[in-house]
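Just so it is clear, none of the values below were taken in a lab; they were calculated from the coordinates. All values derive from a computational prediction rather than experimental measurement. Cβ atoms are built from the backbone, for glycine too; each structure is taken alone.
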Structure 1
Amino acid sequence: MDHNAFQWPALPLPRISREFRLAFFTACLAGFITHLYLFTNFLPNHDSIHSIFSDNDVLSSGRWSAKLLSSFSTYFQMPVVIGLISILALALTAGLTVRILGLTHRGNIVMAAALLVTFPSLSGILSYLFTADAYCIALLLNTLAVYCAKKYRRGWAAAIAMMALACGTYQAFLCYAIGLFLFDCIFMLLEGTDIPAVVRKGLVYVGVCAASLVVYYAVLKVILLVTHTQLVDYQGLNQMGLENIVAFLKNIPDAYDYFFTYFRRPAHLNRFYRYVQMADCLFLVVMGLRLATLKGLFRDIPRLLLAVAGAALVPLALNFVFILAVGAGMHYLMVYAFVLVFLLTVKIAELVMEELASAGKPGWMGVLGVNLALCALLVWCGFYTNNISYLRLQVRYENSAALANRIAARVEALEGYNRDTPVALIGLLPSDLYGRAVPAFSAPEAITGTDDILLEYYYSARDVLQYCAGLRMPPFTEEQWTSVYDSDFIYPMPCWPAEGSVIMYNGVAVVKLGEIQRP
């Protein structure tokens, strides 16, 4: 056999489109650059310090698949490993999103992919590093579900399974799929598809979303029953059910208000970012009206009305989680789907460009220029906003670790202290005792949710003392717990850092951080 002439047979690999490849590699590069600081440092927030070693088994929060999707990064919270998995999942999401939206211009594809990995909500997602990879995989599953439902005749079945699995990790990312489904129907109307066909497609998409929620909830109920687990009152999860349909409907006006507030006066963005964001929204409206004129929608009233109705549903679709979270607060990591507003602008602008270019009008280059300029500004603003959040994480963490070291030194200096002495933390430190952080870091607080790790979160304080200061935190006996928390001596004690705020009492090291109310 002539080895020099031998050639290996080609592998039967699937064909990957140019658009997917460009979006994927752009997202990889932009994503790693944007979030590199987090991936190469240990910057925990109040929850992740509590979960440095965690398998993400949080069934009581309704997340029955979180442990499964977190298993790729093992039991340990490793920034580089979790960062790699997260960015790859986001890059695949970007590639699929570009294909779903049907973007074809290279500049638009690059900007769309960059927007997806620099949106400020990501610093909120990634600050919960212990579960960030699972969250990003859940986002990818929702996107893949839309792709399957759109491309394949019976893809709806796979879509239901994937969306239910994704909901089992984090329900908020369902909004990303709902938004893409809605966009597909709107684009079908703009492209001239028969109205009955659009309506049928829309009903299929509605059915997929509803069925995925039903499957998610059914699987959750079965697992809860088998494992004898009770749901906790978290983000309104324990209120899910048809009996609360009235409460869900009452949330609709607030969902719209929250959506428009985010783009009109977001508390977590600086003034420049707000202006850029508003300029992009204005550009979206102008391009939408221009496209409607070019497509002759004003002469086709039924199609125009359906398109307007679809546009009116965009805020509700992208913020659908607000409706589900009855009586619960919204965290900025829950609004990642809002990034689709920027991608909608990119797509509408591209459709206008196609209409102008096909008519031989040079105006398409002006549209491209404005679109790329706005996208570039949004990407830059997202880049620095994410990194402000990470800097803030570092400042908060280092302040908390330094405080934990001082508390540990006082505890270990107590007469009678040994490694088996339990430590009781009483009350919470005033949030402004040590300045929390300089004012320049206050704006991103709404993104990361990273209030002082030690100062304000009691359950995290013990973990900071144990993992950062190396103070052993042995468990209490029932007698020790009762002797401290059911006694009156803790009320007249002075608060930290006063002398007498750290004492030994009945074999327990007692640290009074702040005042507490008598029961």
Structure 2
Amino acid sequence: MQGWNETFGELKEQYVRRSTERLGKIVEMVAILTEKPADTETVKDLARHFHWLAGSGTMYGYPAVSMLGSEGESHCEQVIRGTLPQADVDRIKALLHELSFQFSEDDAPPPTTTIEIAEAQQARTENDILVVGEDQTDLTAMGRLVEEQGHPIRTARSMTAALKEIVAEMPVGIIIEIPLPDGDCYEMVEQIRAMPGGDEPAIIILSKRTGFLDKVRSIHCGADAHFEKPIDTKAMLRRLRYLLDKRKKEIIKILSVEDDPDQAAFIRAFLESAGYQVRTVTDPKHFESALSQFQPDLVLLDAMLPGVTGYELARFIRQDERYATLPVLFLTTQGHLEARIESARAGGDDHLVKPVPPALLLSAVSSRIERSRFLKTLLHRDGLTSMLNHSAFMDQAQRVIAERKRRSEHTALIVVDVDYFRSINERHGYPGGDRVLQALSLLLRRRVRQSDILGRIGGDELAVIAEGLEETEALTLATRLIADFQGISHSTPSHVGFYATLSAGVCMLDPKEMTLESWLGDAYKALKAAKDSGRNCAISAQSEQYTTSQ
């Protein structure tokens, strides 16, 4: 069987040959434009050839070809739109010369393939954000805001420079302040989306333009969000966090209630093929337990079920505030107006008539889940720290206790509290206190596992539920957090380089004896003991031993 290198070598040879032929056609078109610079049809053909080069170069190991092709395509599009009166033939000739040079460099190392690009992206810094803007002051300020959220940044002051950065390494997020000096940023977004891996980064446009059509263009070109200046930075950063969180490979769960086994099997197979985890309930009597145990991200309900209607199940869901954001979709053969009205009254988010076209089902499911997850972010996350808020954290803790009763496993609750936080607010103002809490939340996100549960449960009290850790391991983790935090330098516009310390209380869960209140209460007692012992240390409620960070 032929290996990838041999296969790719053959494909590359074919690509170079076809590209050389394409360059020949471009030469012919340039000759025509030399005589008729305003020949729009020739410019359109030329734009298509540049477009093909822009989309394929990086795939076959020629990133410069993609960049040059993008520049040529952009130039031609400006002529077609009438923003340039005629083609700049000299510039096109220069691009043609540079393209020819690229394909003559066969002594270069083996090119980066699409597979290698994907591997390189996995190895890159996971939180890399590219900030693009012409104004250096705005660029610096935006870069600082992004860095404070824990993301390393790269910057670019033009469209050309931004594309070079992107071709060299695809970032996980791109923030573009427009207008840019050398092109239409909407077209740049389209070019990014057409690149290998270009569908992955979160792209946010920040614009001085306030027209509705500009927002429409942002949506049309593939941007994820559009904010007008002056920017609501909190809303923008909240949206960025949400978009980046979407990149995490989380399993999305769908609960399907369908008593027809053939239809149930089809729905399950189709949605599982799309990457969803599906649980089917054929008997409505098991619906409540399935809802509680499975914790779905979306519910599909057949309207007509034995002994109960789907409308009644939807009303049952909507009576519980925990499921306020849970999407409910009806699948029914009843397409008349009265049925649609009943679906809406019961709290349904959509009413799909059987037989449902698979594409429509998938589109409805994905769009409703997308909306629900964004609402959950707004409802369940603390705006300052991006961690779970008090009520959401307590719900998660309650679920952990219920799970531990069924399946025993070491589980630790670590409550951390900033020492002398009131004094920090008095000395450095509330912005200084906010900076300290943001730094602490960032440290926790970096130091704990992705599976651990993080929450802000008080003004300056943050908590971690760490499953699978024994008491000594939990104490070690708390001590490391304390040591790392005391070395962080905090600053505000009027104060530079002040420091803070932490105290921590650790409590191991005994699911047979403890309730949520007692578990949290014992952790707070351990935290108080740490405060009474001089602060800057961690104490376990069980062992009543503590360790002080050095």
Notebook entry, point to check: For structures 1, 2, which has the highest computed value of mean count of other Cβ atoms within 10 Å over residues 73-80?
Noted result: 2
Notebook entry, point to check: If distance in nm of label points 7 Å out along Cα→Cβ at positions 81 and 129 is computed to be 2.7, which of 1, 2 is the source?
Noted result: 2
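For which of 1, 2 does relative contact order in percent (Cα under 8 Å, 6 or more apart), calculated from the coordinates, equal 18?
Label of the originating structure: 1.
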Item checked: Winner on mean count of other Cβ atoms within 10 Å over residues 145-152 once structures 1, 2 are ranked, highest first -> 1
Next item on the list: Kindly point out which one of 1, 2 the value -1.15, -1.28 was derived from, the read-out being log10 I(q)/I(0) by the Debye sum over Cα atoms at q = 0.11, 0.13 Å⁻¹.
Entry: 2
Margin query: Given a value of -17500 for helix-only ellipticity at 222 nm (-39500 (n - 2.57) for each DSSP H run of 4 or more, over all residues; to 500), calculated from one of 1, 2, which structure does it belong to?
Written below: 2
